[in-house]
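Several structures are given next for inspection.
Computed from the coordinates by the stated procedures, all read-outs in this text should not be read as laboratory data. Please read all numbers here as calculations on a predicted model, not as lab measurements. Cβ atoms are built from the backbone, for glycine too; each structure is taken alone.
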Structure I
Amino acid sequence: MSSGKKKYKKPRTYAESEVKRAVKEAGDEAVKRILLICIAAASDMFNLDDSQLEQFMGTMQRYIDYQKDGLIDLAEYSKTIEKKTGISITLSRW
């Protein structure tokens, strides 16, 4: 017969570097998923062939490079999209 006491496993502790790496990997995975979904949706919606899809992705890469180099302001793009479409691009966490 048991003594009535439950034995619990000691929780594992993580080094700060492990936590930072896990957070970075989760962020990278989220960005990858969003990009793939957006590219697939654009390809399907606009019926892009291989060449057009390659051009679209090249344009995306060029915009990424512009942003990295500080040549474009994503906040301004967000405002422009909202003015043109009424769609506000915001991040929300539940």
Structure II
Amino acid sequence: METKKVWLVIEKNVFNNFNDSYTVAKKAHSIEEAMEFKTALTKLNDRDNQSYFLASDTDTILANVAKHHNKSVENGTYYDNHPEIDRPDF
């Protein structure tokens, strides 16, 4: 059985220095969909005490990081962004 990957857009409300509130604003099945939701909610937001961020389980996040890192190494952008690291000769 394959586990479904779920990304959450979390809404954070800051009421004072000691009392923050967190709620799930949206659920998404991909990082791209979650970013679209977060971007739209942020644009609609007119409150100073409210913000949004993404969350998921550790396996989903690490798999996403590894996928994008490997892609950047493969296409060379990793070495362009990190000139201190020597590009390997193949």
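Figure out for me which of the structures I, II the number -22500 belongs to, where helix-only ellipticity at 222 nm (-39500 (n - 2.57) for each DSSP H run of 4 or more, over all residues; to 500) was derived from the coordinates. Working shown, then result.
Values: I: -22500; II: -13000.
Considering all the candidates, the number was obtained from I.
Taking FRET efficiency 1/(1 + (r/R0)^6) of positions 25 and 49 (r between Cβ atoms, R0 = 41 Å, to 0.05) as the measure, the highest value among I, II is held by II. When Cα extents along the principal axes in Å is computed for each of I, II, the one that comes out at 71, 31, 28 is I.
Here mean count of other Cβ atoms within 10 Å over residues 9-16 was derived from just one of the structures I, II, and that gives 14.1; the source is II.
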